[in-house]
1. So if we calculate mean count of other Cβ atoms within 10 Å over residues 15-22 for every structure here (P, Q), which label has the highest result?
2. Thinking of P, Q, which structure, once helix-only ellipticity at 222 nm (-39500 (n - 2.57) for each DSSP H run of 4 or more, over all residues; to 500) is computed, gives back -16000?
3. Of the structures labelled P, Q, one was used to calculate distance in nm of label points 7 Å out along Cα→Cβ at positions 7 and 23, giving 2.8. Name it.
4. Computing semi-axes √(5λ) of the Cα gyration tensor in Å gives 39, 16, 10 for which of P, Q?
5. Rank structures P, Q by mean count of other Cβ atoms within 10 Å over residues 31-38 and report only the one at the top, that is, the highest.
6. Out of P, Q, which structure matches 18, 42, 31, 9, 0 when P(r) over Cα pairs in 10 Å bins from 0, in percent, for residues 47-118 alone is calculated?
7. Where is relative contact order in percent (Cα under 8 Å, 6 or more apart) largest, in which of P, Q?
Structure P
Amino acid sequence: MTTQLVEDALQNDDRRFHLIGEMSASELHEFLNQYNFDDGFAAVWAVIESPACELATALLAFWLCDPDFSTLPPAAGRNDEHARIISHLYAAIGQGTFRVGNLEYDPDQFIVNKLQRLKLERAGLPGVFISRLPPTAV
């Protein structure tokens, strides 16, 4: 269920960044799930830099940015905003920057079959990117 805060942030460009700063972890996750990445990466940066951003949301952002796995790290050799956010997420997730919270992450929405998963593993993609993330016990 989408909260009013998420709806307002999706529809109000002028107040979007202020509203993102007020969001809970689950609202950040929902916002990112509904955000149109064609509108740019500034809102994505705001989400992943929020203190409320959990690992599940960072992983979602990584995959929604559609990383190119022909090289690892997945944006090596590129220097555009798209590549910068993928590189940042790849490094921050790999270093354990984001806390594991109560949100779930299922990479199966992005990894469509076992062969693709095997190729990513063999390419050296760390397991955190391709493993389910169960919520912590409350």
Structure Q
Amino acid sequence: MIVVAIIALLAAIAVPSAMRARKRAQATSTLETCRTVDHALETYIIEHPTNMMGSYFYIDYYELAGYIKKDTALYNDIIMWNPRDAEGNWINLWVDPNQHVVVTIDYRTYQDLQSVADDQFWGEYGPFSFGG
């Protein structure tokens, strides 16, 4: 009986810590995905400066995928035109008329991971950051 109580106590302590660690790992993975897409998009813009269509920059996702490591989940998401984060939500990416890259997380991801990742953690990739 005492052994069961000790095991239950240890489980009660360990489960919340494990859940927090899992959420923090998802946040870190999402942030790294944003950085990878940001760097790939920056390089893409430098090599394709003529993709301006009026005041919008046209992003060819098949060409953008060439700047991502092949056979990875991110590469496959880019090919399918829907880069996603660790939560399965969209990563928003676009280029403003001045050719500044804007990569942000989805607001749902922000809300889901808010307990482990604040605005300072997300930095320029937060859902309210509109400048690259």
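Just so you know, all these numbers are worked out from the coordinates, no wet-lab data involved. Just so it is clear, the structure is predicted and the values come from calculations on it, not from any experiment. Cβ atoms are built from the backbone, for glycine too; each structure is taken alone.
1. Details: P: 16.4; Q: 10.8.
When mean count of other Cβ atoms within 10 Å over residues 15-22 is computed for each of P, Q, structure P gives the biggest number.
2. Values: P: -13500; Q: -16000.
So the calculation was done on Q.
3. Working: P: 1.6; Q: 2.8.
Considering all the candidates, the number was obtained from Q.
4. On the way: P: 25, 18, 13; Q: 39, 16, 10.
Structure of origin is Q.
5. Details: P: 14.8; Q: 19.4.
Going through P, Q one by one, mean count of other Cβ atoms within 10 Å over residues 31-38 is largest in Q.
6. Numbers: P: 19, 50, 29, 2; Q: 18, 42, 31, 9, 0.
It must be structure Q, since only it matches.
7. Numbers: P: 20; Q: 24.
Once relative contact order in percent (Cα under 8 Å, 6 or more apart) is worked out for each structure, Q has the highest.
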